[in-house]
Structure 1
C-alpha cells in the first residue's frame, strides 16, 4: 500500500497504535494531536487519507474536516468517534467525509476502509 496517511487524534495511545500498525505495512504516516498541527501538515505534506477523531480539545474534528476539504478537496477523510449522536454520520458525509467508524476502532477494519477508498 503506497499511501500517505495523516492520523489526527488528541489521544496519544490511539494515535501511536494506529501509526505503528500502518508503518509496519509500508504506509507513510503523519500524526497530529490537534487541528492547527493537522492543517499545517495537510498544507505541507498533502496526505491522501486523513483519519480524524471528531471529539478533540480545541478545534473539533468537524471543523478540521471542513478546513481540510477546503485546502484539498480530493483528500479522503475517515471520521472516528465514540459519540452516538443522531445524524452525526450524515453530517460528516455532507461535509465531505468518505467513511465513518465508531471507537474503539479495530485497525484491520480501518485498513479495509482505506483500501476501499481507492486512493493513490
Structure 2
C-alpha cells in the first residue's frame, strides 16, 4: 500500500504508486502512524531534488517534515510549490527571474512564498 504523500496538480495529497521526479515540503503533515493529518503547516512550499549531496531521509519520520512527491515540475508548480533555493539553486534563480518579470516587486523567497500562499488559499 503506497503512502499518502504524492501531490496532484491541484495540490491534493493522495496515495498512488507512481514514482515522483521531485520531492517537496510543506512542514510536518503526518502523525506517528504516518497518516496525513493536515495539508500544510508552513507558507514555504518547495520542491527539491530526489538526491542531493548524499543526504538520505527516512520518509515520514516522526517529528520531521513530511516528504511529498511530484510526478514532474509542471505538477509541482501547478500545486503551488517553487524550486528549493539550496538543492535546485539554478532552477530557483530562473524562477526568480521569471517571477520578477511577471510580478512587479520583490522576488525574495519570503515575498514569493507570501504571494503563492495567498493564491493557494
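Derivation of every value follows stated rules applied to the coordinates shown; laboratory data play no part. None of the values given here were measured: they were computed from a predicted structure. Cβ atoms are built from the backbone, for glycine too; each structure is taken alone.
To test your reading of the models, identify which of 1, 2 gives -13000 for helix-only ellipticity at 222 nm (-39500 (n - 2.57) for each DSSP H run of 4 or more, over all residues; to 500) when calculated. Could the numbers behind the result be given before it?
Numbers: 1: -13000; 2: -8000.
Clearly, the read-out refers to 1.
Which one of 1, 2 has FRET efficiency 1/(1 + (r/R0)^6) of positions 46 and 86 (r between Cβ atoms, R0 = 35 Å, to 0.05), as calculated from the coordinates, equal to 1.00?
Working: 1: 0.55; 2: 1.00.
Traced to structure 2.
Please state which of the structures 1, 2 yields 24 when relative contact order in percent (Cα under 8 Å, 6 or more apart) is computed from it. Before the final figure, lay out each step's value.
Working: 1: 24; 2: 28.
Structure of origin is 1.
Using the calculated result 14.8 for Kirkwood radius over Cα pairs in Å, pick out the matching structure from 1, 2. Before the final figure, lay out the partial values.
Values: 1: 13.9; 2: 14.8.
Label of the originating structure: 2.
Computing mean count of other Cβ atoms within 10 Å over residues 6-13 gives 19.2 for which of 1, 2?
It traces back to 1.
Given that P(r) over Cα pairs in 10 Å bins from 0, in percent, for residues 22-77 alone, derived from a single structure, equals 24, 53, 23, 0, which label among 1, 2 identifies that structure?
Working: 1: 23, 58, 18, 1; 2: 24, 53, 23, 0.
Of the structures listed, the value fits 2.
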